[in-house]
Structure P
Amino acid sequence: MSTIAISNQKGGVGKSTIAVHLALHLSEQNKKVLFIDLDPQANATKTLKKIATPLNFFASDLFKKLDFKIDNPEIINVIEADSLMADVERYDSNVLVDFKENIKKLNEIYDYCIIDTPPTLGLRMTGALITSNYVLSPIELEEYSIDGIKKMLQTIFGVKEKWNPNLNFLGMLPNRFNPRSTAQKETLKTLIENYSHLLIPAPIGIRSSIPESLSLGLPVWNLKKTAARVAGQEFKKAFKILDTTMKENNNV
């Protein structure tokens, strides 16, 4: 199982939107996908419950010794966000051992695990990073978002150095891009000049068809609208780059 954490230490960058669409993209390749929602807003849970099967335990349960058996995994299963996750941040850091062991038990059941993390560094985000093979960081092309990604990069490479040498950074994925915004275009230019080796060169635009598709439990590329078709092409371009990167890494 390849585990992918979708992380940024700033909220409002469309992290859950990217995570859900990536899960749907992988499921369309006939891959069995487990989605773990560690984000307290539970936006991904709300969308995926319309089309996927929740397991009979919750995200907070992963931070304790857990005895479970999954006999018939679906194309997408969801471990739902729950209110008790707020208590996890007050636990002893030893719960990360339990979290890692529980994820390890799932390795032979699913092809991919997508973890939607909270937008703050704590035990939940740390747990996701120490158990993942990959991390993807959606970013918004605004000043505060860029400040957040600098902190996120420090966290990612710190975790890789200290606890998880198998963690690979897939890159920063520009999201909610407004091509009419001079400021955003300048920010994108600056990122390309300074972080080209860490940037996924496939920005996803801000379009009303994206939240509309999620409200219906559909990937945007399956929504029958012109604007949705363009958005779908943008998602597919970004995900093709991710597929290639992960395939190359697995062949090393």
Structure Q
Amino acid sequence: MGRILRTVTDKPADDLKPHFRSDVTVELIKHTASDADVLFAARVSTAGEQSLEELQKDPERSKGLINYLMRDRHGSPFEHNSMTFFVSAPIFVFREFMRHRVGWSYNEESGRYRELEPVFYVPGEDRKLVQQGRPGKYEFVQGTPEQHRTVTAAMEESYRQSYAAYQEMLAAGVAREVARATLPVGLFSSMYATCNARSLMHFLGLRTQHELAKVPSFPQREIEMVAEKMEAEWAKLMPLTHAAYNTNGRVAP
């Protein structure tokens, strides 16, 4: 994603050492998204084309219209906008992301065409490690310090071995698309993800836990971390839409 590609032989030694992260990166790259976009789309069906000045004459009416659309699930007016995010996260997060196909476009970095960087995911100390209960009715609880040490040591050792094998194959002239097979899903990847507000709301409804949600969701924590950062950016762009989403139980229209 915009990085300079280098061959195995011209990389500094420090660049070949695995790096470990417990966070994710989400950046809003570009957008055409505002509450006015929703109002334009909704009012054209009853009042024809209107100027931005006309739409902003009555802020309470605008707020009420957006809330009405959200409450009664008139969804199409929420599609007339666009947000593009840069996301850096473990590969297993992206595999969950790809379940969201309607209203989303993705471009991910390719292990066929570039050498993959040795950046790997290791859970932070606040990441709950232990699953309790039966399928469909389980919960996650904090792990013990010993369990955290076990997870960290096991992951870091596995990552070092897999990346060393990857480098060994590349140095022997093996194609990148073949050598990458040794790398784990804890490897960080990056992508551009583009969506509209309606598709983002559906994503948030499934990938976040929230006290205002009418429908409970149980996302894996790592994709929830991405979702929370996306929501924070969206809330600044479309505050009336975001407020109506929360008021009406965080159900996508």
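Bear in mind that the values in this text are calculations on the coordinates, not laboratory data. Quantities reported herein were computed from a predicted structural model and do not represent experimental measurements. Cβ atoms are built from the backbone, for glycine too; each structure is taken alone.
So the values come out like this:
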| read-out | value |
| --- | --- |
| For 27, 22, 17 (semi-axes √(5λ) of the Cα gyration tensor in Å, calculated) the corresponding structure among P, Q | P |
| Answer label among P, Q for the case where mean count of other Cβ atoms within 10 Å over residues 73-80, calculated from the coordinates, equals 17.6 | Q |
| Identity of the structure behind 26.1 (criterion: mean count of other Cβ atoms within 10 Å over residues 17-24, calculated), options P, Q | P |
| Relative contact order in percent (Cα under 8 Å, 6 or more apart) derived as 31 - corresponding label from P, Q | Q |
